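Presented below are the structures under discussion, each in the form of C-alpha cells.
Derivation of every value follows stated rules applied to the coordinates shown; laboratory data play no part. No experiment lies behind these values; they were computed from the predicted model shown.
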Structure I
Amino acid sequence: MQHLIISAHPNQGSFSNSLVDALKKDSEHNDVKVVVRNLYDLDFNPVLSSADLAQIKNGETPADIAKEQKLLGEADIISLVYPLWWGSFPAVLKGYFDRVLTNGFAFKVTPNGAEGLLKGKKAFLHTSMGNSVEEYENKGILKAFRQIHGQEVFGFVGVEVAGHLFYPRISESSPEMKEKYIEEALGFYKTVMLDEEVVDIVAK
C-alpha cells in the first residue's frame, strides 16, 4: 500500500506540517510506503500555461506534471493537508489540481458526461481554519466546503472521499489541543481502514 500526502502550508512550524509529519510516521510504523509532496518545498509551479495546454493537447505531458501523475497513479491512499484561505485552497494547491488532474489522466469525457479514471483510491482531507466549526455551520457553508473541496475534486476523478476533517481556530489552539487533533486524525484513519477490513471479511 502506498500513501501519498500532499501538503500546502508555507510555514514549516504550522499545525498542517506537524500533522503531515505525524501521518508519515504513523503510516511508516504500519509498513505503508509514504510519499510526501510539500508543494511549497517543491516550489511547484501552479500556473497552467498555454505551453502546458499545447503539449497536453499533443499527447505530451510536461515532466513536472508527469511526475505528480505517476505518484497519484501509484497511491492507494491520498491525504490532502492545507489551510482554508479565503474559503478555498491555497493558490499553489489549486494550481496543482489545474495542472495535474488532466483530461485523459484523471478523467475522460464520454457521451454520458465525465468519467473519473482514478477509481480504487481513498482520499482524506484535512483543513485547518481560523474560525470555529459553528461559525461556518451557521453560515451554511461547511457542507459546501465538503462538497466543493472533496467531491468536486476527488469525487469527480473517481476517488472515494473517505473523510474530511476540520481543525477550527487553529492559530488560537494550545499545543495540547493541536496534539489532540493529531491523535484524533490518526485514530480516524485506523477506524476507516478497520471498517474496510471488516467489510472485506464479511464479503468473503
Structure II
Amino acid sequence: MPDGELTTRFLHWAYRQGCFPMTVESGEIRWFLPTVRALFPIAGIRVSRSLAKTLRRREFDVRFDTRFEAVMRGCLRPGDNWISEPLIQLYVEAYHEGWAHCAEVWRGEQLVGGVYGLAIGGCFCAESMFHLETDMSKVALWALVNRCRELGFVLFDAQIMNPHLASLGAYESTHESYMLALKRAEGVSTPWSNRFR
C-alpha cells in the first residue's frame, strides 16, 4: 500500500471495514480481513485457578495509558514480527489522538506485562500483548476487558484465534456476524473512542 495512505484516518476507516494491518517478511505493510474472527465476551475472560491465585495475591499494579509506546515495543518479538517501526509510529499517533489504549501491569517501577489496541466506537480491537513474568499478559487482558465493559464497550475483538486465546475464553465468529456486530458497535460512544468524520 502507498506510504501516503498510512494515516490514522485511514487506519480508523480500515478497522471499520473489519481490516487490520500487519508487516510481512518483506517489510511491506499489508491489510488482512479474516473470514473467522476471535472475540472475547465483554463480560470478561475465563479465569483459571492459577490466574485467580495471581489476581488474589495482587502483587502488581494495573495502569492504563501511561506508557503506550513501551507496551507496544514490549510486544516486539526477536523474529517474525508483524509490528514494524512505521506501525509503532502510526499507533502512537492514534494514542495521542485518544483512540489507541493500553493496559499495563507493573511490579514496582518495572513494566512486566501489557496489551494494547484501538477503540472503534463501542468495539475494542486488541492487537498484541506481552509478559516478562508469568501470567502478566493475562492480567493485562483481564484488566482491559473489564475496563472496556465499565466504559460501555459492547464488543471486544481479538482478531485471529489461537489456542492461547481459546484457553482464555475467546470464541469464533463468522465474518458476516462480526461485521453486523461491528456496525452496531460503531454507534456506541465511549470515553476511549474518537470519531473521525
Structure III
Amino acid sequence: MLLQDANLFERTVSTEEIFRGRVLSLYRDEIELPDGSRSVREYCKHIGAVCIIPILSDGRVIMERQYRYAHGRVFFEIPAGKLDSADEDPLSAALRELREETGAVAGKVTFLGGLDTTPALIDEKISMYMAEELTFTDNDLDEDECLEVQLCPLKTLYEMVMSGKIRDAKTQIAVLKAAALRPEYLSGE
C-alpha cells in the first residue's frame, strides 16, 4: 500500500527554457519544496519513445548493434525510437520502428508497460511492447541511422542482462518481462 505523497510534492515557482532541440528541451525551474524553502531543478523534456522486443517462434530475438554517441560506444539493444509527435499512438510508433529498423512485421503484440527512463533528469516515457508471429519485408532506416541486426536467443539475452553485459535499461526490462511471459524460451539455446 502506498503512503500519502502530498507531503513530498514540489511546486513550480518559475520556468526557464534554456535550450530547445530536435529531440529534447532543457529547462531550469525554481521550485518550492514541501517545507516552504526554495531550490532549483534542471531537467529535460522529451517527446516520448517506444521499444519493442521481437521474438521469433524459436525463441531468438531480433537485436540491434548501434553506436550511441552520448556514451561513445556500441550498444546491443532492442529496436526503439522516438515518437514522431506527442500525439502519435505508441503502438503504431513501435510497429513502425520495428519494420523500419529490422523489416519485421508483428502478427501479435503484447504491451509490456511503461518505463520512466531517468526520472531525476528527464521526463522521457518509453512504451514497451513484445512482438511475435513475425513476417518480414524490407527495412527502411532513417537517413542518420546506422545499425546492424543480429539474432540472439532470449536465454542468452537473459543471461547477459543478469551478468551486466547488457546495460541499456529498456532492453534489460523488456528482456526480463519477455522471459517472464515466455519462460519456455529460457530452457534451450
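Suppose you compute helix-only ellipticity at 222 nm (-39500 (n - 2.57) for each DSSP H run of 4 or more, over all residues; to 500) for every structure in I, II, III: which one lands on -10500?
Comparing all candidates, it corresponds to II.
Taking Cα Rg over 2.2 N^0.38 Å, for residues 38-117 alone from the coordinates of each of I, II, III, which one would give 1.16?
I
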